[in-house]
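Below, each structure is written out as structure tokens.
Bear in mind that the values in this text are calculations on the coordinates, not laboratory data. If you're wondering where the values come from, they're calculated on a predicted model, not measured in any experiment.
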Structure I
């Protein structure tokens, strides 16, 4: 990317590149649409906001019959986080019935593990719990619950987030395992995947900011978010990137995990919950580093392809060997979120211009 570009221009180029690929409906599409919905709404870009709303119409009308991802049939194909966030903002009122029905289907019908967590159901065994779930369902349930006034959905969002943390967080290393009982192993995947950490902190940041302050889980979630974000800082390399296998700096720098972590840091800096003295230097270094993997046409390099406990074991070596792909469908949403949040901070005069950051 050019050093003369703004945060918003980075977002625009990445969005155009994603649109040019015409990916099939997938949870990554939901992430990208959410990122652009949020950016366009907050910066007042009515034309792009209208474009996103129009793109979501087939989803909220039930015209998307299949959508990739564990929660494709009951959350993603109805627009997931993207539609729920826009509805919360008053921008998609026609989605109300669809989204409430989807949240009800998720809470009342989706298979659960022995400890009540939504489990990965497309396998012939039970109790397969993975961190990707919290990105897919926790913000969705929170926003649908708040907007509809149905407290059970807010409660479930908090329950799932805290439950997945208890099940998957490695207290010794301060980062998340991807899964429990992958391949019917009966144990945690031993390695720690970069994008998995990103999914977790993305969900934590949304809940910490949006759970009603009077809710009993609000303060625990806010404290947990601050703790987890502080513990991920040592895994950032000297250039500013987080890696495919978090504990292995010899694995490749990975853009989707880095983008999601930066988004969570940016949310915390924006709402004042994170100490600027501690977190801002890491945030600035991360933005500089991530931009090096985004080309002038919005293409994104070094994004891990789909990753379900690779090698069926999820060891550090398994993750390190799992390849990246130019413009993988996972690549765009995290970058949109990261630089969209940076643009919001700049508008609030809480962040220098991108050109100033790049000059160091």
Structure II
């Protein structure tokens, strides 16, 4: 229990406990933070394959003859050009241009879509979409009946190709295919949150234990490991991927956190567009940067960031020791203008030098 509210559990909760996972509270759920250890799980995904239970994520289905226009108005990316079978990274904004959520949008059919949103914002996102939906659009929260497993790593395609009849190797990045796995209807999307090749597998919640077990069995020849939230966080940060609620929220706009590429200002009107036009006219006052530590120390979310003259210029939004890169890295939201590449992080009242570096910190080889 937390603050008197019972934590929710995914369909794999008992399986995680039986496998010896260490559980933690996250976004209102009780989820595995690790199995054998964050380092081992992180390296398994970078070098072979791992599987995550990410069924806490929210799934919101949007359908109806008015859905193409509705989706294009509610999200920032160019959705009308999407064909069925495509997935797209997207943002949903409030009227002031602040980020309500980041999400992946799937076009299931000409007039049917699936928005996969963050667990902590699912209820708010659903209410926001319902409030804006016209009569010709039906919005349904199907999170409770949907499980989501992420099979990630250079060997992910090898594992799944033994499990489904579809030609999984032919599925391109940010595309998906609907098929069956051990008789269970699944949607396999070539997407992920680790910086590696991989797939996210949607299935009915009641079938999740069966699908999980089959993935682990099929992955044994490639050294598959079950992975928890700890490795998921270090993997996404190495890959320069943002975490909603830490690196961005309603108080940040897409341009200051480096997500301007997700915003199509040249398309028709969308929620938050007018506010973003004003932001661009005035200019940005802060920006999100990647940095690596020069001095010893591990940056953590909330640590103060100081400039060349040790003046306060911002704060760390995410930080960790990167297992694959073997260095301490982080993201920081800092004031503009700031032209120097050196900065200092206040780690427990001790100033430690760091340097601004390009993102992402890690980029996988596309030949894998």
Structure III
């Protein structure tokens, strides 16, 4: 049994998959498994995965019809052989000592979950930033406010038996699948630890941030009812309030900025999902008095939560309309062109002065060289 499975959901990632797989094979801890879930790719991703599997028995491939990220992650969880498991996006890559360092913390502290630190970097400029960096801590709990916004599965390793005993499943939503999974795991795990090391490199440029109206309403807003139902049942009230303040309110304001006042269909669907998410909650939870000292009450939240909890549809719709931008004669300042040549040059210069950027660049180039050598040897 390998010590850890890196489950890799993959859909049309032929350009990046070789580097991802090389980063697993080159781990300083050799007792690892890479499980590629080819989710109905229409490019050469499946072929590349099969090639690597023939070259190294630590790689396995499962080909399945396209079912989305949640289903692919679940396939990985159901078929993993490792003592621990994590999920690695098929366009990202690992530090050489990722498995060694994360597993070392798990063994030292006897915990079922370990959080690591991650680097977000630009393919174009190699400018980097730390992704919600957290300091090392041993055997903390979900009562720790630092972890109330830990919403991505790929910065954690999980004891596979712990996940299976609890029956945790990956949600079907196009967006925020991680949140539903993470809040279940964090609420049930007891103790977990924080590894200080940067073990994960996350590419940012080609990952689309655009969300269709259908995706925003029928997936993003739809998932909030799952989060509130689970966290409220578990008695995790402040983490739930924090998530609604930072995410539901943000998404509602974005929705209000996009929707037309005459677009009744999407407004009604927003209302239906919102009423479901806030059903049964206590309006006192959204007051400054309850939130203190960990949270600060945000503008709009108390009145919107109150209307939704009371089921006052007219009040909720009136508030949504009030968030819609008003026509203004004042022109908005021109947005920074982040794709422009000047911005790119400035970012590249900045990256040259950053040790973190240098490390990311060096690691990536080494993995690209290994992938090219393997490809050339194939002929």
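Using the calculated result -0.88, -1.17 for log10 I(q)/I(0) by the Debye sum over Cα atoms at q = 0.11, 0.13 Å⁻¹, pick out the matching structure from I, II, III. Among I, II, III, the structure yielding -0.88, -1.17 for log10 I(q)/I(0) by the Debye sum over Cα atoms at q = 0.11, 0.13 Å⁻¹ is III.
Determine which structure produced the value -13500 for helix-only ellipticity at 222 nm (-39500 (n - 2.57) for each DSSP H run of 4 or more, over all residues; to 500), calculated from the coordinates; the candidates are I, II, III. Before the final figure, lay out each step's value.
Working: I: -17500; II: -5500; III: -13500.
Comparing all candidates, it corresponds to III.
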